[in-house]
1. When distance in nm of label points 7 Å out along Cα→Cβ at positions 96 and 120 is calculated, the result is 3.6; to which of the structures 1, 2 does this value belong?
2. Taking distance in nm of label points 7 Å out along Cα→Cβ at positions 48 and 64 as the criterion, which structure among 1, 2 has the greatest value?
3. Tell me which of 1, 2 gives 2.2 when you compute distance in nm of label points 7 Å out along Cα→Cβ at positions 72 and 88.
4. Taking distance in nm of label points 7 Å out along Cα→Cβ at positions 40 and 56 as the criterion, which structure among 1, 2 has the greatest value?
5. From 1, 2, which structure was relative contact order in percent (Cα under 8 Å, 6 or more apart) = 41 calculated on?
6. helix-only ellipticity at 222 nm (-39500 (n - 2.57) for each DSSP H run of 4 or more, over all residues; to 500) was computed and gave -10000; which structure, 1, 2, did it come from?
7. Who wins on FRET efficiency 1/(1 + (r/R0)^6) of positions 8 and 112 (r between Cβ atoms, R0 = 30 Å, to 0.05) among 1, 2, i.e. which is largest?
8. If FRET efficiency 1/(1 + (r/R0)^6) of positions 24 and 128 (r between Cβ atoms, R0 = 35 Å, to 0.05) is computed to be 0.50, which of 1, 2 is the source?
Structure 1
């Protein structure tokens with residue numbers, strides 16, 4: 001079965017996603033939180049290419065390998081701040097989209113650390129990486145060859 005490649009995608013499709021990345025980058029949200037969101041959501045979605053990419057980008061940005069590889073077990077480790085834990089819980093909930101998991105306590109925790117505008121940016125960051133994961137998985141891109149550029153990649 002042949003899949004569509006990134007090079008065969010309509011140019012506008014990639015540009016729309018890249019614009020979303022630029023918008024999030026200008027939001028003022030701590031880059032560490034964005035890296036954690038991208039890594040955790042990519043794990044949930046089993047997007048091997050995105051996991052490879054975001055691991056490399058996070059390390060390049062100064063994140064510790066231990067925190068990155070432990071993000072799937074964040075509840076069982078002492079490595080994440082309460083603010084980061086609130087973001088990870090929100091990212092998981094929004095990615096899984098199970099009504100029983102989308103409870104008020106998730107939003108109560110976010111409200112302790114973020115304004116409504118910041119929560120909107122975090123929501124967009126979760127939606128954005130979910131979109132990239134699904135697009136990337138649909139192409140069947142093989143992980144392992146991604147190289148970090150000085151200005152991190154689009155997603």
Structure 2
């Protein structure tokens with residue numbers, strides 16, 4: 001039997017690593033060869049590269065924390081799961097979500113001997129060009145999570 005709470009907990013640990021600006025904690029949720037594709041399309045491959053790049057990002061930029069809502073968790077076989085979430089951010093010095101920062105996050109999680117790890121994180125901007133109503137819908141949904 002599959003336990004979706006394990007996948008949600010893995011995702012939350014990764015988010016907590018970002019929100020506390022801790023590169024080791026964030027990268028530690030990935031497999032050794034895991035990959036992260038950023039909001040801007042940048043690629044980080046492997047835990048060492050993630051730690052290096054995230055440390056630089058956290059040291060040089062005031063990264064806002066994520067506000068998240070998991071939309072779906074589904075299993076693909078016994079040892080693989082996919083989680084999809086919507087995310088937003090409240091930039092430093094502001095009190096409201098910035099809809100321009102809304103995104104979908106998808107993780108592919110794989111079961112390893114010591115538990116679940118993230119093999120891939122994909123961030124995709126949720127801008128719905130020409131559909132501001134959908135951007136607003138996600139923003140309102142995320143506000144309810146704050």
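Read the figures in this text as sums done on the coordinates, not as results from a lab. All figures in this text were calculated on a predicted structure; none of them were measured in a lab. Cβ atoms are built from the backbone, for glycine too; each structure is taken alone.
1. 2
2. 2
3. That value comes from structure 2.
4. Numbers: 1: 2.5; 2: 1.1.
Across 1, 2, distance in nm of label points 7 Å out along Cα→Cβ at positions 40 and 56 peaks for 1.
5. On the way: 1: 41; 2: 22.
The read-out was computed on structure 1.
6. 2
7. Numbers: 1: 0.10; 2: 0.95.
Largest calculated value belongs to 2.
8. The read-out was computed on structure 2.
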